[in-house]
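*Asks:* Some structures to go through are shown next.
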Structure 1
Amino acid sequence: AWLRELGDRLAADWERFGMQGVYPFLEDLLRDSQRLHVRQRLMGFDLIRANPQLCGYNLTGMLDHGMTGEGLWTFWREWKPGIVDALTDGWAPLRWCLFASPLHGYLGRPLQIEAVLATEDVLPPGDYPVTARIAHHHGGIAWEQRAVARIPAVKPGEDGPLAVPVLQEEVTLSDLAGDYTLAVELERGGSPAGGRLGLRLSDPGDLPQMQATVNVWGVDTHVQRWLAAHGVACRPLAEGKSALPGVILVGDPGEEGQEVGRWRELVARIHTGSVALFLSPMAFRRGDDPVGWLPLARKGRCYAFGDWLYHKECVAKAHPVFAGLQAPGIMDWDYYGAVIPHELFDGQDTPAEVMAAAFAVSYPCPGGYASGVLMGAYPLGAGRFVLNTLRILDLVDRHPAADRLLLNLIRYALEHASIAPAELPGDLPAQWTQLGYA
């Protein structure tokens, strides 16, 4: 009965957020989560076994015990797809542990790569030649490096190291955008498991160039300079009535964000046809209330979800905001990286348009289930505003997904802003009272 209740709650929110087109069936969301879980297990093996100080680790439960979804088996004692291969790889006595930072970066910028050989006394002491390569998925070797895996001799009765660092390099690739594979091979003496790591490089020249002017409030100057370089001129959001509707970018206004008059003016501009993009949930903090300035009568909450062993899945729609990005589907950690947030909105009226939402099933919380909105749009008068928790502003010019999201959001807002200003509603003071702006 409890499992049925979880499924019913997930299905209800999936429909409420309008996510039906993301997968053929809702069950495919769970299958996709299991697929990603296998890759994340392998990442965990990399981190653990690359550390020579760790000789044991409580990896997980065998079963989804406690209804938490953490196991290698399902509730029905069946292996989750792909997990047996991952365990065989992860526990291999001789295994490569590969790392790249960032996993999604830009062409022409430095990429840190590292290779560590985990060994349980498989190789006798000596030097073993190693070749590392980075290959593009369309074919061709973009980078190659020779190295040596040095297994030290130990005194009688002592154990050898559990992990040996082999390679640590800074690499800059400038040829082709797309998917790459970091591959490492031991040329003789052994046949380690692992040895392959996927990464992606985007071309900054592929970002859209625009010709637009936007108003900004609480947006850092380095973001404004970056926008200007991409054809988006920024001007401060001035007080007083604006003659024409437009696009308003709101970050963290700080002390100015505590002035009720600024929020009244912002709401009035949206009413006349402007589109406000709230790019950080910090905009709404009013004293100790994280949603005190949220321009909704039913404010709900915005909170940091506890992502650790148990975590939510963030799901993006096929939407213009995600054009040119990995979507629709679960937002892949390797692709989006730190853009994926902990914060989510919960308890508000459902947005008229949901772009991305989060779901946690069998999570250790009351009822075992949680969900919320990551990005959604609400109409207000002749305009609209967009709530967002994705980490965009902090990562501008640092992560390709953040850059593309910001430009896509601005393009979306430009397309929905009114050309001519609409009249302000006669009951605007009453609306201010409902919003807590009296």
Structure 2
Amino acid sequence: MNEWQETEIISKVPATWREYKLDEIGEFKNGANFNAQAFGFGYPVVNVKHLYKGRYAELENLDEVKTETIKKIDEYELRNNDLLFARSSVTLEGTGQVAMVKNLPERKFIFSGFIIRFRCTSSRVYSPFLSYLLRTKFYKEHFVNIAADTSIINLSQDTLKKISVYIPDVEEQKAIASVLSSLDDKIDLLHRQNTTLEHMAETLFRQWFVEEAQEDWEEVPLRDVCSINNGYAFQSETYRETGQKIIRTMNFNNHWIEFNSLVYVSEELAKSFEKFYLRRNDFLLVMVGASLGNFAIVTNDVIPSLQNQNMWCFRSHKTIFQHYLNFAMRYIINNALNGASGSAREFFQKGVFYEIKIQTPPNELIQKFHNIFESYFSKIELNRKQIKTLENLSDNLLPKLMSGEVRVEIEGTFE
């Protein structure tokens, strides 16, 4: 029978797991500080915003600072398996976010002053395991509680050094990390497949309807091909933990809808808002605020759901025209943003959008594009469903593995 030990952060873990303070197994370093004049070709910089996309820090399309800005590059250079903590965040929940550095290119990368780097120095600890451990709900809640007790939303080295972690032997650490990494790798693969499918469709649209566009194709105002529907300003006091989903602009992510920070209204209340229900393949556009021009497509896993305020829903009068409309809207939005000035940069006007001209290629070509992209779109939807299943499995398994509630067998059996 397993014996257990009580802990402060995780209620209990196997008695054989060893407790370490983080400063016993590694070293901390605050990131580099620099001003706006420092930006220019040189060292790519990982900033706080690059820690929130998944288990690994983002390393692509980073801002750079001039090499002469960083006097002691060895102190700020990143290495694979470094763990990066968000020292501060605009939201309490974002404080203490952890991401690991992996697959560094053959360049010197540094990290900004809003990040604390942890570099493991102990052979008893496997960095990928530690990264997963520190990303569990146990530690996220602990970091939030620490930050909530300070006058500013901030974590310091001194605070992190005192954090206790409870760790099995290295072989079990590797086995646990392997299980979780396998799930994450499958999720990443499905995301990449969806990106490839979207790029294929974009290439096809550009070739057929931009590069090979015919002069005799009729141009009509958007009002002739689609409706532009407002959402409803649902009040926060009507939000519930379960019920009917409300899609808000904060749920837009890379032109799709994600289910982070979802809110709901009761099924009974939702009956009063039938006209705000979204449909598969609707095109949603943020028409006001800092996210002006951001858009997302409604997939079948999103429905049923209700449309919130601050966005428009573009819905084609003809079903076969919707895929074409959704890609044409990308060009329309880009032109609207680039041509905007003054208050037009703060909000779009529906009357103006209704009069924007859109080409109407022959029905046969529209039908052909619809048929091709519908197969892509259905595959994207299937992948999204599989991603959600794997994410739920990972979310459920992570705390159980990290607390020892579920054990991974290694060359034998656990009692």
Structure 3
Amino acid sequence: MPTVELQEWGDTFLPNVVLSSGDRRLAQTLQGVEIREMRDGLYIKASSRIGVVRFEAFVLRIRPKLTNIDVMRMLLVAGGLNRLKRYRATRDYELRDTNMSLFDLVALLLADTCTVIARDGLLRGYVVEEYDLPVVRGRLRFTDQIRRRYGQVNRLECRFDDHHANVVENRILHTALALCRRYVQHPHVRNRIQRLLDTFAAVSQPLDQNWRTVQADMAYNRLNSRYKEAHTLAWIIMAGLNIEDLLAAGCSRGFAFLLDMNPLFEKFMEILIRHILRNDSIAVQAQLTATGHIWDAERNQTYKRLRPDLLLTNLDCLSLAIDAKYKRYDAKKLHESDIYQTFLYTYAFRSADVDMLPSALIVYPSDMPSTGMTRLHIRDSRGTVQARLHAFGVDIPSMLDELFDDTVQKSTSVLREAIRYLLT
């Protein structure tokens, strides 16, 4: 089957390619990928989503500017997979095949987390069961006994607590491993997934309800906290596959796994900035929702909420809004909408009690280490500077090296000094 390689934010035209009815249904479900059928072929345009889409006639791979290994490292950092970082630090990456799909690499991370869990022992707990039994166990369900077995005494409807490993924590991983086994292509990863799936299938069943409902109800404590990292990867896999009904997941011949780099980059920048400012007296708030800045005077209520990616505040109550934009601003100018949005943050979060220029910072991924930045000013009619906006390109591989190896990178130092400067 031919493979079409496409860079993120890129586009391509495939002449004389026609989608089948099943491929059309799959294309309609894709988010962040524009697929347009034309008279003489197929037009495809990618955005910030990366991954693989497997049609009947060809395979589409959308590759990021980063290597797959760096994407994996970002997932480790942004997903809070510290336990897995320590696990992988004791061994080499057994797979550095750059031709592997992103889905296979995420499945490899899931296999690592599940290996750690299986090595430490699967969680067991009490689960409420309802069965008809020859003798009473637990409590007799009188209503069901009368409705289903009126006048019978050879079978009794019982409700009891059973202690086993068929708990929701294991069922989530069972479901994720089953999805990986279905779609993973690399033989080494598929074999590892199969062995782990056999372990979990022996003691648990897959989920029988919408995974988003399970995710919303999931709570962690000292007993199941070691499952949190594996569940994080399981949610990534289920969300990337865009699967709502897990029971019907195998009905389609097509397959798509797309990872949105926007929230991944935002979370990565949050962790990075917290890391580089860990010795400074600067408070970092992520995704703070602020009301009251855009006001509806007619109805006397908030008209629009503001939510910068990061809001930094120092001891002098000076604030700096930071927006993380996963866009190719190293090759083009800042978009007008991002400039307007960020300058609005400068005025909304400025300190009225301190004589300081309202400031904001945009961070974006860059292909190479950068020590410079874009500096923009808003001036009034007399030419007086009223606000300032800086944009900084982040070299993600070098930043990852600092987070993993605890080494000081030049670009990190420049970013730290830029933040300190804008907070003065």
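*Asks:* Which structure, out of 1, 2, 3, was Cα extents along the principal axes in Å, for residues 13-268 alone derived from, given a value of 82, 47, 38?
*Replies:* For Cα extents along the principal axes in Å, for residues 13-268 alone, the value 82, 47, 38 is produced by structure 1.
*Asks:* Quick check on the output: 4.4 is distance in nm of label points 7 Å out along Cα→Cβ at positions 5 and 213, derived from one of 1, 2, 3. Which one produced it? Let's see the in-between values first.
*Replies:* Details: 1: 5.7; 2: 6.8; 3: 4.4.
Of the structures listed, the value fits 3.
*Asks:* Separate question: With FRET efficiency 1/(1 + (r/R0)^6) of positions 61 and 205 (r between Cβ atoms, R0 = 30 Å, to 0.05) derived from the coordinates and found to be 0.80, which of 1, 2, 3 does the value describe?
*Replies:* Details: 1: 0.05; 2: 0.80; 3: 0.35.
Structure 2 accounts for this read-out.
*Asks:* Using the calculated result 87, 55, 39 for Cα extents along the principal axes in Å, pick out the matching structure from 1, 2, 3.
*Replies:* Values: 1: 87, 55, 39; 2: 73, 56, 44; 3: 95, 57, 55.
Going through each structure in turn, the value belongs to 1.
Readers should treat all values here as calculations from the given coordinates under stated rules, not as data from a laboratory. It should be emphasised that the depicted structure is a prediction, and the values quoted were computed from it without experimental measurement. Cβ atoms are built from the backbone, for glycine too; each structure is taken alone.
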